[in-house]
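Q: These are the structures in question, set out in turn.
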Structure 1
Amino acid sequence: MRLGVLQDAAERAFDDRLARLDAALAAHRPLDLVLCPELFTTGYGPYARVAAHDEAAARTAEGALAALARRHRVALVYGTVDHGTGDHGTGGRRNAARLIDRHGRPLACHAKRALPPFAVETLFAPGTATTVVDWEGVRLGLLVCFDVEFPENVRAAARAGAELILVPTALWDRVPIVARKVVPVRAYENGVFVAYANYCGAHAGETYLGESVVCAPDGRDLARAADTPTLLTATLDRDEIARARQFLPFLELATTTAAAP
């Protein structure tokens, strides 16, 4: 499959962001699936902008992205504010990753489980579910940003059969270790592909790292961005999963080698 990962400037308004995505999809055809950053429909900040994104605004944004998916015949995973209409959780506003197929139809919605102690996250209720879904013969796992920094979340998705884990994020430049070290390790220790879509540039008092990345099941970079807007592309060979797991069967050995309490 051909995967795209959009890295966009953090300060853009949604209409500008949508136009950029439209142009990038046209320029990089054909793509099968494209991953966009966390809270793509609002931006990660400021607080007031995210808080103002009500159900009507969410429906409008989702309709625009569905139209884009249909026009370019590409599936999309993007960050959004979910108002309790997703597949998991008990209702309330959540920081979510939504998957829509090539026809713009919703297939899954993952509510962010790990909420860091930042102002914007106080708007959201935490999710509770591991989200893995079948899409065109591939098992996709969805996480959001901070979720990937907990090995248990990635391991749970891998154990549920995920072959590619998709992570919209909004990572500041103060914590580059996540993009440079943590994400490749999560791919390596589970024998899965991991894609991580970030913002870049300054916005609302923070500077975003960029360095969106697609990692292979052996932990190496298949594609990595710098600190400017771009659309990364990578071709994923699912045979790499079997080769990585045959060489080091972490999933098989994880239980039997766990330290005794």
Structure 2
Amino acid sequence: MPLVAAAACAHTPQLLVRPPTEDRDLVLRVHAAFARVKALLTKARPDAIAIIAGDHIEAFFLNAVPALGVFVGAECAGQFGRYAYRFPVHEPLARAILEEGIERGFDLLYSQEMPLDYAFFVPLRFTMPEPAPPIVPLFVNVYLPPQPTPRRCYQWGEALGQILAKRPERVALVASGGMSHFPGTDRYGSPDFDFDRRLLELLQQGRGRDMAQLTGADLDKAGNSELRTWLVLLGAVGDARAEVFCYEPSWHHGNAVLAWTP
């Protein structure tokens, strides 16, 4: 059946650990936006949450760097600082996404042992509905070049939406990442907030497919390499208009939380 809900959420670790460098009120406003996503997902009653995220060199490094992947084990787990987490996986749905994705021409990696990066955990920590459904982790390489192009990510999202529309499960889709930030560089304190705001306006107008015209260089220049995960979601939701629950620019990061009703 068609998606029952969709959202894009920041996964900035400072939102979880809240160090003294952060503006407390800003963090609490983002938490409030997360709570709205949780309410949306609770109302939607999904049988599974397919969550699209990257990896901060927790699961993959130079020995093997896939462009796109699906976790197909019975459960997944990871650790970030003092947080250890474990989630059941909707294995039949995960395997259907894998098998049908390959049939549609996407050479997907699959794993039953991939450690789950905090990019998956942070949004789930704050937005997991009640009762909690199993998840399907979907991986996108957002950091280690060469990465999948924005166009390819959008195309994978279109295929994913078609696959899910044929399934009997009620599925919610969550994209984790963004917005502008430059970790590990001398631009860390200078995110491109103007780029973020222009992009959010497009999404509010239902023009998510315009993002597929961007290049990888465009995303890198604006500190938005993680928006490849959003592009997958945008391909799945099509021309649906986004509702921006919050956009909170911090000194190092554009924190955005959005939702779609496909």
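What follows draws every value from the coordinates through simple rules; no lab data is involved. Since the model is a prediction, treat every value here as computed from it, not as a measurement. Cβ atoms are built from the backbone, for glycine too; each structure is taken alone.
Q: Relative contact order in percent (Cα under 8 Å, 6 or more apart) was computed and gave 20; which structure, 1, 2, did it come from?
A: Derived from the structure labelled 1.
Q: With distance in nm of label points 7 Å out along Cα→Cβ at positions 107 and 219 derived from the coordinates and found to be 3.0, which of 1, 2 does the value describe?
A: Values: 1: 3.0; 2: 1.9.
Answer for the origin of the read-out: 1.
Q: Supply the structure label, taken from 1, 2, corresponding to FRET efficiency 1/(1 + (r/R0)^6) of positions 187 and 211 (r between Cβ atoms, R0 = 25 Å, to 0.05) with the calculated value 0.95. Before the final figure, lay out each step's value.
A: Numbers: 1: 0.95; 2: 0.70.
Attributed to the structure labelled 1.
Q: Given a computed value of 38, 36, 21 for Cα extents along the principal axes in Å, for residues 51-162 alone, which structure among 1, 2 does it belong to?
A: 1
Q: Let me ask something else. Comparing distance in nm of label points 7 Å out along Cα→Cβ at positions 99 and 115 across structures 1, 2, which is largest? If you can, show how the numbers build up before the last one.
A: Details: 1: 2.4; 2: 3.2.
By distance in nm of label points 7 Å out along Cα→Cβ at positions 99 and 115, the leading structure of 1, 2 is 2.
Q: Now for a separate question. For distance in nm of label points 7 Å out along Cα→Cβ at positions 27 and 43, which structure out of 1, 2 has the highest calculated value?
A: Working: 1: 2.1; 2: 2.9.
When distance in nm of label points 7 Å out along Cα→Cβ at positions 27 and 43 is calculated for 1, 2, structure 2 comes out on top.
Q: A value of 1.7 was derived for distance in nm of label points 7 Å out along Cα→Cβ at positions 123 and 139; which structure in 1, 2 was it taken from? Walk me through the numbers before you get to the answer.
A: Working: 1: 3.4; 2: 1.7.
Derived from the structure labelled 2.
Q: Looking at distance in nm of label points 7 Å out along Cα→Cβ at positions 67 and 147, point out which structure of 1, 2 has the largest value. Provide the component values of the computation, followed by the final result.
A: Details: 1: 2.8; 2: 1.4.
Biggest value here belongs to 1.
Q: Name the one structure among 1, 2 that helix-only ellipticity at 222 nm (-39500 (n - 2.57) for each DSSP H run of 4 or more, over all residues; to 500) of -7500 was derived from. Before the final figure, lay out each step's value.
A: Working: 1: -7500; 2: -11000.
It must be structure 1, since only it matches.
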